[in-house]
1. Quick check on the output: 12 is relative contact order in percent (Cα under 8 Å, 6 or more apart), derived from one of P, Q, R. Which one produced it?
2. Distance in nm of label points 7 Å out along Cα→Cβ at positions 249 and 273 computed as 2.3: which structure among P, Q, R?
3. Matching task: 12.2 is the computed value of mean count of other Cβ atoms within 10 Å over residues 337-344. Pick the structure from P, Q, R.
Structure P
Amino acid sequence: MKNVILLLLLIIPISSLFSQHKIQIIGIDASVVEYSVNDISNISFNLSSITIVKVNHSDNIEDEIEINSDSEITFTEDLAVFKGIESTLEFSLEDINSIKFENTEIENLYPFGELDVDQIIVDNLDNPWSIDFIDDDNLIFTEKDGRLFRYNLIEGELSQIQGLPNIANTGQGGLLDVTLHPDFTENSLVYLVYSVGENQVFTTAVGRGTLVDNQLLNFEELFRGDPLLSGGQHFGSRIIFDNNNKLYFAIGDRGRMDNAQDSTNHYGSVLRINDDGSIPDDNPYLNAKDAKPELYTMGNRNIQGMFYLDTKDEIWAIEHGPRGGDELNLIKPGENYAWPLATFGINYNGTPITEQTSIPGYIDPITYWVPSIAPCGMDLINYDESTNELDIIIATLAGTHLHRIKVKDYKVTETVMSLESYARFRDVQLSTNGYLYATTQNPGRIIRLKTKE
């Protein structure tokens with residue numbers, strides 16, 4: 001459910017002292033601002049997804065209209081004009097009491113339960129790693145070896161996208177996540193996570209370019225992990241954006257577990273930057289001595305799945321443990337998630353890492369898995385605000401299945417496994433119109449899912 005975010009921008013005018021009639025503008029976050037009839041013509045709206053506008057007027061009669069990024073809301077001296085997706089409404093400014101904006105909710109097509117393959121969308125791929133959605137009809141995905149594609153679901157047309165940076169396909173590194181900017185319909189920005197290297201040392205980088213047809217133009221690197229290290233383990237990574245367009249991503253410990261407790265490097269952490277690569281001025285480690293300013297958390301072994309719950313401003317992440325000890329965590333600024341000081345896993349050779357599974361002052365996982373399922377991509381299928389219940393879907397590698405959990409009040413209450421032994425699942429994402437898609441390795445496919453009958 002990546003980046004399905006509506007941004008409502010109100011450019012606030014200088015208040016008029018002369019108009020008596022006031023109109024309330026109610027944003028999607030329930031914020032309320034009042035404007036005089038004289039001043040309301042100075043307001044502009046920036047809409048980046050489908051929205052419902054409710055206009056309360058004339059003795060509390062309420063009309064509503066569906067609008068999107070191509071719609072227009074204009075004001076003349078006497079009228080407000082709403083050009084929506086399928087209709088146009090006009091109102092006298094003196095008659096309007098309030099204008100309220102509401103997000104449209106995508107119908108949940110997947111009641112909690114087992115899933116099955118609905119359709120093989122693309123077959124014979126070479127290790128597809130990540131998937132995102134340009135719109136209802138077009139998806140974009142990466143292959144780890146360094147290729148980026150778009151696929152038209154209507155025409156069945158697969159097109160390779162050019163203009164990518166140099167990518168080091170080494171070990172677990174390569175071309176990893178692809179994510180669209182929340183304002184993609186306006187700025188066409190595509191973000192990539194990928195590994196880079198020189199002289200046999202490597203790190204994780206984040207960059208962005210502007211998608212025009214099948215070209216990424218003006219690609220720029222926004223971040224490069226420090227220092228570069230030898231070896232091909234634990235590059236991460238996923239990208240998510242929050243409601244303020246802050247960008248979060250993760251890098252693993254690069255196979256050196258002590259990195260995760262060392263703030264002088266970028267490894268074993270979640271990192272946070274602005275969408276242009278600059279450093280937010282409220283990052284939690286910004287003023288810590290010798291710490292990397294991008295650090296948001298520490299003590300994370302290797303995160304490869306994250307989603308953002310916008311209604312609660314929460315970041316959820318899932319990370320690989322060693323032999324056992326995979327974790328689901330709620331990511332909070334400045335916190336330490338204890339790897340490798342505490343873990344439910346052991347070394348691959350069977351020897352202990354530590355006897356500690358919890359340490360005061362460090363964050364415990366919401367849940368963990370022993371034996372490992374090797375979790376990778378993850379998304380939120382549904383959130384019920386009335387019960388504080390999340391329906392989460394997880395792609396697993398060693399588990400070779402889709403792992404679905406219900407989490408109520410931050411405790412797992414139910415688990416369902418789907419498509420056991422079908423493939424190594426690398427990513428699973430909810431599309432812009434509410435369908436679930438997954439990428440698989442061996443066989444290399446993109447599949448659409450359905451509820452199992």
Structure Q
Amino acid sequence: MNSTVKTIVPVLIATLSSVAAWGFPFGPPRGFTSAPGDKPGVACAQCHGGSPLNGGGGSVRLVFPSGLTYTAGQVQNISVVINDAVAATYGFQISARLESGPSTQQAGAFTAGQNQKVLCSNNAVQPPEGCADTGIQWLEHTQPSLSNTIAAQWMPPTGSSGNVHFYVSANAANGDNSSRGDHIYAADYVLTPAASSTANVPTVTSVTNAASGAATAEAGSWITITGTKFASAATTWDNFMVGNVYPTTLAGVTVAIDGRPAPISFVNPTQINALVPATSTLGNVTVVVSSAAGSSVPATAVLAPASPGVLTFPQNQGRYIAAAVLDSSTSFEYLAPAGLLGSAAQSRPAKAGDTIVLFGTGFGPTTTPLNPEIAATVAYPLAHTGGDISTPLAQVTIGGQAAQLLFCGIVNPGIYQINAILPAGLSAGDQPVKVTLLSGSSVTQTVFIPVQ
């Protein structure tokens with residue numbers, strides 16, 4: 001498969017419990033995050049009978065306006081983003097601690113917004129003069145939110161305070177006025193002081209469809225970001241994924257698209273592979289890459305309802321589609337010239353009647369939406385856009401001849417699959433492949449499969 005699509009590294013997810021909105025509709029007591037000194041083991045056991053921590057199929061993310069950096073004395077408007085397929089209301093609790101004393105030292109100060117409060121260590125609402133004792137604060141809801149995106153305001157510490165750890169717990173409640181069936185999520189982040197120099201600040205030069213290289217992409221599809229000063233070395237998700245939540249921080253690098261955190265699968269000094277987060281925005285959106293050195297000048301990506309591209313094997317300058325040929329219901333070989341992929345990957349040309357499997361990204365909406373933040377293996381067909389539901393979802397031609405379409409839909413976040421039967425009568429050798437979706441979008445790449 002195209003080297004653009006690698007595997008996934010997780011955001012640091014803490015082992016904690018929290019309280020759901022209907023367990024504490026007006027906010028939980030202080031101390032229900034994973035911060036040292038808190039008591040995360042209590043909340044779920046006492047108040048919730050839903051899934052295990054981070055086991056509800058969703059996630060909680062913090063979106064920082066300057067990436068994972070802060071500037072002393074410069075207010076940050078942070079977004080708490082809670083994703084859950086069945087939630088009706090949402091709640092949260094967040095705390096910020098200095099790395100030099102995470103159980104005893106508050107980092108900066110929170111300001112309560114609408115339907116929010118700041119608690120002190122004595123569990124009282126923060127008085128005008130601030131919290132006494134250690135000064136530790138917990139910002140949380142006072143009423144369940146109907147929106148999955150909640151604003152939080154934080155003033156960073158002054159002076160040379162070092163790294164800051166954020167701990168967030170979130171509740172995705174099902175709205176049945178009980179504590180049963182709610183989903184609890186948690187995560188933590190480390191912010192570093194922004195460098196005073198701009199010498200190593202990331203620069204973005206292009207944002208393209210990871211398969212086709214086109215300027216357009218689709219929400220939930222794979223993109224490639226090129227530029228400079230992203231990370232010091234190449235890093236993939238290979239050994240870092242925790243549970244099934246995709247990371248939005250990799251090697252200290254974050255990507256915000258349309259203001260939303262993007263899952264990242266690969267980063268090196270000049271390239272990032274990421275999934276466009278779920279968004280209904282179409283047209284131009286901003287793309288910002290951040291590291292400990294600071295945040296890039298916003299670049300622009302163009303989002304469309306569909307932007308199909310097929311993935312290709314990296315050999316031979318991407319001449320061949322990333323594809324497989326099924327030998328049986330349980331076995332396959334890669335669809336490529338024999339030996340092209342090396343001795344570790346068995347490959348062969350296809351013959352008439354073979355079932356072939358082609359992979360791509362950006363094919364458009366599916367009958368069931370798939371959350372791009374959560375690892376999943378599914379088989380959701382494209383949503384039908386025509387008046388006659390018997391009309392095939394796509395037209396695939398190989399060597400100019402129509403192939404019988406068996407399936408066209410999404411199988412993993414950002415990865416679409418086409419199953420088709422190779423037509424008879426094709427000449428041996430490389431044959432061009434054309435894909436046109438029922439929506440009218442088509443793959444513009446010139447690509448081939450080998451036929452025997």
Structure R
Amino acid sequence: MSNGVGSMRLTWVQPEDLLPHELAASADEGRDVSAIAARWAAAGGATVPPVSGASPVPAGPELRALAAELLDECDALPEVDSATEPRSLDAIRASWPAEFGLPVRTPEPDRLHGAWLGRAVGCLLGKPVEKIPREGIREILTSAGRWPLRGYFTAAGLPAEVAARWPWNRRSASTSLAENIDGMPEDDDLNFALLALRVLETRGPDPTSADVAQAWLDWLPGGRVFTAERVAYRNLLLGLTPPETARRHNPFREWIGAQIRTDVYGWVNPGRPDRAAELAYRDATVSHVRSGVYGALWVAAMSAAAVVAPDVATILDVGEAVLPPESRFAAAVREGRALGAAATDDDGWESVLDTLHARHGHLHWVHVRNNAALVAAALAYGRGDLVRSICAAVSGGWDTDSTGATVGAITGALTGAAGLPAAWTAPLRGRLASSIAGFDGVGFVELAERTRRLIREGEV
């Protein structure tokens with residue numbers, strides 16, 4: 001008879017799972033962790049980071065204790081000073097232009113509606129193949145006669161052996177394939193947009209990092225956050241406050257999490273990417289540093305442009321303008337954009353992906369630089385067309401639902417809801433699910449109207 005206790009494996013927080021990621025993160029930052037890595041390997045620890053949130057086998061008590069000790073040692077290592085990758089908002093803001101050349105006005109309601117719809121459509125396209133690498137996505141589509149990607153994924157016509165080799169994302173398979181979509185299913189890429197909306201509605205137009213952190217504790221289920229957000233959530237519960245929540249035992253500090261949280265700050269500051277980026281900085285520093293923060297600023301600025309700008313080139317120009325110009329993040333974005341702009345067809349896009357994967361393939365699939373380069377490339381290649389853009393992004397692999405969501409939000413805002421293809425928007429049935437209390441089943445029209453009400457009419 002079972003004792004009724006069972007077993008539970010909590011991901012993204014166990015020391016033995018965090019340490020291999022920390023060794024990779026520290027090395028990427030230029031810190032020498034070779035001695036720490038040697039001690040870990042000598043004790044029998046795995047030095048290759050797990051692909052998902054947990055290693056295959058839990059560590060025993062002694063190995064786990066050693067991992068925690070070595071994480072402390074990594075945290076204590078001196079930071080590598082870099083004038084090209086500043087941390088403070090003042091230093092980041094020093095390179096911003098005095099003017100961004102955008103119309104500062106309240107956008108048409110249809111463009112705000114399009115932004116919400118586009119974010120959902122792009123996210124939904126990427127959900128069933130999240131964690132599947134680029135080659136797996138290609139095989140799924142080719143084997144079913146659906147290459148290149150032009151619609152939602154489906155199990156129809158997929159050979160059994162291919163399905164076994166590349167299983168759909170476990171959480172999403174029942175709600176995100178063409179044959180079972182019934183509204184927008186719950187996803188963190190939409191949850192964080194909803195949470196930003198609520199922060200602005202309840203804390204006012206100038207929320208602090210502390211306001212964001214408190215909102216997480218008040219409204220965001222801890223089990224529905226991942227990577228850096230889960231670490232920061234744990235650090236909040238340990239009594240730390242921002243920005244220290246981003247720094248303790250957090251090897252995911254330069255991953256994609258903050259980049260998916262900041263669209264709404266742009267939508268409520270149309271034509272004011274500077275103001276949007278400042279809000280994004282406060283949000284992002286709860287959980288991220290440097291490139292992880294830059295991604296949040298980049299998306300917020302592009303979102304502020306997307307609801308009023310005439311074309312995607314302008315949007316990309318604005319996004320680049322808020323980035324530290326000599327940072328690795330800015331370089332990745334610029335290269336991705338140039339590659340995407342030069343491609344004209346499916347074969348050209350495949351060549352873009354070959355280059356991006358050769359350049360960034362050493363990074364984890366949830367890291368921010370590789371995914372940002374892919375977003376920039378897809379936006380430039382798509383030239384403002386939502387379908388072309390989101391299909392390009394998702395076919396590139398890595399964090400498919402997040403890149404699809406960002407690309408979809410920008411092109412959806414640029415196009416407006418009325419111009420989006422019904423084949424993509426109709427399955428959403430005008431609503432989305434959420435694990436954030438008060439938002440489950442909310443309609444996209446309502447979200448657009450609530451967003452519009454937050455725009456400070458006298459300041460745009």
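Every read-out reported here was derived from the displayed coordinates using simple, explicitly stated rules and does not represent laboratory data. What you are looking at is a predicted structure, and each value in this text was computed from that prediction instead of being measured. Cβ atoms are built from the backbone, for glycine too; each structure is taken alone.
1. Details: P: 12; Q: 16; R: 24.
Going label by label, the one that fits is P.
2. This value belongs to structure Q.
3. On the way: P: 23.1; Q: 12.2; R: 18.4.
This value belongs to structure Q.
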